[in-house]
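Given below, in the form of structure tokens, are the structures.
The numbers here are math on the coordinates, done by the rules we state, and not lab data. Bear in mind the structure is a predicted one, so any value in this text is a computation, not a measurement. Cβ atoms are built from the backbone, for glycine too; each structure is taken alone.
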Structure P
């Protein structure tokens, strides 16, 4: 969990006024790390601590936080735009990638030097300026893989 002072400092460093709405949205995303929340889910969670907030305010705040690279937008091919705050260590905007189980739809974030090298190698090898990249690996989580083997009597 990322502490509130860290979130306030991140807002100030980006030249933003520290408002209750902004801090609550960042807190919801920080506390829900690896849950990849939609704007509507963020709204429902923020509304618990701030009942007067409107959905439009949440959308505007999300857009502002995106533009300032305080949060990330991700598309996990499920028809929803989702948002996340960075990594477990509290580094807002930290680049990471996703493992997506084809059976249970579980999404796991991961980091890796090999994958991160793509962003550094492509500009050199292909004379191409990379602004952003996202890696999604599809397969089966250990739980689904084990269940499948048991169901099919595979050792």
Structure Q
């Protein structure tokens, strides 16, 4: 099964949350953590692992109203006005666990209208079963470093 988590960097703050699989995409789910870029790689990696392990597979169908509010806990924690403001100024690497390998994929933020796109930088891949929390944290921090806002 494919599992993914949400990761966002806004200034010196990192937000990590679990996801819940719906029929078409994976959406926000608890737990939600706020960390600082100065936190240890081990602490950051531990939160990555907790969120991966909290992934829920479901069959929910979200209507338009639900999609408008699904990210509200994240937006509130970040202290932003709305999703448009938040997502326009964050770094957002893709983090996915597939077939025992966790992928940290740097991405480019092309703004609210055009969204997130693949980066020219290579993905970082680790064997999830042997990776330490520190390994996961280092990989996430590197993916954030390679991500950009265009």
Original post:
Computing mean count of other Cβ atoms within 10 Å over residues 14-21 gives 12.1 for which of P, Q?
Top reply: P
Subject >> Parent structure of the calculated result 13.8, given that mean count of other Cβ atoms within 10 Å over residues 102-109 is the read-out and P, Q the choices >> reply: P
Original post:
Ranked by mean projected area of the Cα convex hull in nm², which of P, Q sits at the highest value?
Top reply: P
**OP:** Can you spot which of P, Q the value -14000 was calculated from, given it is helix-only ellipticity at 222 nm (-39500 (n - 2.57) for each DSSP H run of 4 or more, over all residues; to 500)?
**Re:** P
Original post:
One of P, Q was used to compute relative contact order in percent (Cα under 8 Å, 6 or more apart), and the answer was 18. Which one was it?
Top reply: P
